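Given below, in the form of structure tokens, are the structures.
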Structure 1
Amino acid sequence: MLRYLAFIFIMILLLVSCKTETSKSKAVVLMGHTTIVKIKNPSSPNSSLPRLFSSGEDLLMSWVQNKDSIANLKYSKFNGTNWTAPTEIISGSDWFVNWADFPDIAENNGSILTNVLQKSAEGTYTYDIRLQLFSKQKNTWKNNILLNKDGKKSEHGFVSILPYNNDSFFVTWLDGRTLVDVPKENEQMTLRAAFIDAEGEISNDILLDDRTCECCNTAATITANGPIVAYRDRSDTEIRDISIVRFVNGNWTAPKNVYQDQWKIPGCPVNGPAIDSFNGAVALAWFTAENDNPRIQVSFSEDQGKTFGLQYRVDSGNAIGRVDLVMIDQNNAVISWMEPDGIDTLIQVLKVSSNGEKNTPITVTKTRSERSSGFPQLELVGDTLYVAWTSLEDKKPAIKIASVLVSNL
């Protein structure tokens with residue numbers, strides 16, 4: 001009897017130990033760097049498409065877990081030591097789930113806004129943007145708010161979400177309402193923006209650009225003037241360089257190329273920009289490959305995006321792209337991107353200053369170049385940077401996270 005009771009006691013201890021392990025971070029050194037630390041995360045196998053958001057105090061991560069024919073959108077919050085139990089926001093069997101066009105997430109004073117892409121017809125690229133809003137005041141989710149109300153069976157996606165004034169959110173996206181039911185010569189992807197209040201009401205839905213690249217991610221940041229949206233533009237001659245539009249004194253500026261790289265390409269490269277701001281400073285990073293010279297460029301602005309200074313190359317050569325960027329202070333930013341290294345593909349991070357001074361790139365991990373490896377995500381909480389990516393090492397995709405102290409860059 002005593003042996004039996006001892007066995008039961010040991011099993012209870014093991015179960016408690018396993019339960020505690022799932023909630024706490026587990027540090028493992030990656031790539032031989034003492035500065036890069038792998039963080040255990042709460043996602044399950046067959047999960048992918050991580051998206052990070054920093055509230056300034058905590059790290060939020062959303063992801064998609066596939067089980068049979070059902071996709072589940074989940075999120076969790078990390079306080080530097082523990083993750084909250086994963087929350088399932090919504091699930092569906094009629095979503096458009098894509099390696100490059102995946103849910104965004106943002107928090108504003110405890111309220112959360114995220115999105116999914118829901119099929120609207122049988123066509124491959126016919127889907128709407130459905131917003132999911134958690135109200136801190138009501139402690140409830142308001143699901144499936146239709147963002148694009150044009151009624152067109154077309155593409156709507158590549159959403160960027162940011163917290164805005166008075167518990168509201170700013171949203172920008174690519175909108176294909178003029179890809180259908182118009183003459184062939186008028187078929188264009190467009191860029192739109194809107195504001196979402198605490199009740200989920202949509203206002204100031206506006207067209208920002210009537211001709212853009214079809215499937216490059218959008219990016220946005222908030223300055224004292226208001227939002228700045230960065231995206232890949234598209235000229236009548238198929239030049240696909242990076243443009244921005246700014247919200248100034250209650251109005252949107254006209255689209256403006258940041259630099260005229262003159263990258264002429266007949267199709268979408270699926271490689272959008274990244275942008276961030278710190279007080280009045282703005283940093284912008286992007287991929288370009290004109291003259292068959294693929295590279296990652298970065299440029300800084302000191303006047304809230306009105307003008308940008310010199311552009312600097314940050315990659316080691318022949319970059320793949322898939323950039324992300326965060327500003328760590330008024331004069332410095334950290335950029336992440338993917339680039340080949342022989343038969344391997346690396347996720348790199350690098351600190352760069354507004355005068356072009358660059359530190360040595362640090363390799364976060366080896367990954368793979370397939371589309372299903374997705375877009376690595378970069379966020380800053382306090383003095384710690386977090387990188388999340390989809391690993392294809394095992395039979396099923398899995399989400400990995402690593403951290404690095406800013407002082408170690």
Structure 2
Amino acid sequence: MKNETRQPTSQRLEQEARQLDAADPIAHFRNEFYFPETEDGRQEIYLVGNSLGLQPKITRDFVLQELDAWQSRGVRGHFEGDFPWMPYHEFLSETMAGLVGAQPEEVVVMNTLTVNLHLMMATFYRPQGKRNKILIERQAFPSDYYAVESQARWHGLDPAECMVQVEPDEGQNTLSTEKICQAIHSHRETLAMILLPGVQYYTGQVLDMQAITQTAHEFDIPVGFDLAHAAGNIPLQLSDWDVDFACWCTYKYLNSGPGSIGGCFVNSRHSGNPDCFRLAGWWGDDKATRFRMENQFRAIPTAEGWQLSNPPILSAAAVRASLDIFQRVGGMAPLREKSLQLTRFFRDCLEQRLPGQVEILTPAEPAGHGCQLSLQVDLRDIPGKAVFEQLESAGARTDWREPDVIRAAPVPLYNSFQDVFRFVGELARIVDGP
């Protein structure tokens with residue numbers, strides 16, 4: 001039914017959106033990104049930066065710079081130019097470290113997310129005797145689950161016996177910190193490692209990484225986090241929290257392109273320890289002696305010591321372009337401030353235009369969420385998947401996660417309050433019907 005009493009609410013919310021956009025001190029960064037268009041030439045309502053961030057307009061120039069260097073210098077490009085390829089990853093470390101709350105020597109941009117998780121588990125998952133279990137969440141992203149499962153098998157263990165899986169309490173959608181810490185305490189004698197997300201991919205819940213790490217370290221259990229949905233989304237303080245390791249991708253909130261190179265954090269307590277085991281490669285070898293070809297591995301005493309090979313420069317150039325924008329916007333503080341305003345306005349629009357028809361799985365308290373809101377649309381006659389497909393047809397870009405969630409993430413770098421208003425308007429149109 002078309003409810004005409006909603007029209008004044010719609011007008012008021014639209015006016016509020018315009019006012020919020022006008023007052024937004026970082027609104028102009030929206031112009032630094034390309035937005036896809038619908039078939040009829042309208043700009044998409046793009047709320048899916050939690051899956052693939054938009055392309056910065058400067059990315060083309062940064063990548064072409066390296067293509068030009070390759071064209072004009074050939075192999076000399078490794079050592080010549082403003083950004084020689086040999087140390088190229090070093091140009092990314094300081095800004096990336098700032099985004100995750102680390103020291104530059106604790107961060108390296110390399111490989112992809114799951115590859116880095118395996119490298120980290122080779123170091124931090126060292127099962128001995130009864131201390132052979134890994135704590136993960138039952139609803140872990142499949143890639144993380146497969147990585148943990150295969151690591152257990154690699155060590156000759158049965159995953160069914162050595163994977164401790166935590167899940168929400170019955171009737172709840174999200175994990176409580178108390179339950180996670182209780183699980184750590186209960187299995188303290190048998191846990192060899194903990195791997196959890198910083199932001200849960202399905203619900204958008206932010207986990208209390210500091211409390212989890214503190215509890216784990218009471219029992220000398222190493223803990224790492226998959227920050228795929230956290231890096232570039234929420235403020236992080238990996239060094240201060242004393243996290244052992246963390247890995248993340250750069251193609252979501254860090255806008256570095258599909259399948260782009262990932263990031264990795266290794267606490268300086270470990271990276272500075274020459275006896276810390278790692279799967280070694282030439283690029284992790286001491287830079288001063290690397291080219292002597294002596295086949296005597298001397299690990300670089302930083303996170304770089306976990307590198308295997310030289311990074312893909314064209315992908316790294318896209319990361320550098322994105323980090324340039326993050327640096328100019330002022331880092332995570334202004335982005336977080338706007339993000340909280342965006343999600344608050346998002347909730348207000350849903351509650352006022354679709355009362356009782358959309359359940360938000362994502363926690364409401366600011367510390368419990370990032371950009372993403374996970375929505376369950378409660379309609380008698382229209383399945384949630386059909387609602388998602390109709391949103392897609394209308395040019396409102398979100399993503400669907402089985403069994404019943406639409407994930408929508410207004411990204412503060414490029415999304416506006418009017419994007420949020422327009423999205424909820426499309427959703428209301430679908431719900432109200434013709």
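Taking relative contact order in percent (Cα under 8 Å, 6 or more apart) from the coordinates of each of 1, 2, which one would give 24? If you can, show how the numbers build up before the last one.
Numbers: 1: 12; 2: 24.
So the calculation was done on 2.
Taking distance in nm of label points 7 Å out along Cα→Cβ at positions 328 and 344 as the criterion, the largest value within structures 1, 2 is that of 2. For the read-out helix-only ellipticity at 222 nm (-39500 (n - 2.57) for each DSSP H run of 4 or more, over all residues; to 500), a value of -12000 was computed from one structure; give its label from 1, 2. Of the structures listed, the value fits 2.
Just so you know, all these numbers are worked out from the coordinates, no wet-lab data involved. It should be emphasised that the depicted structure is a prediction, and the values quoted were computed from it without experimental measurement. Cβ atoms are built from the backbone, for glycine too; each structure is taken alone.
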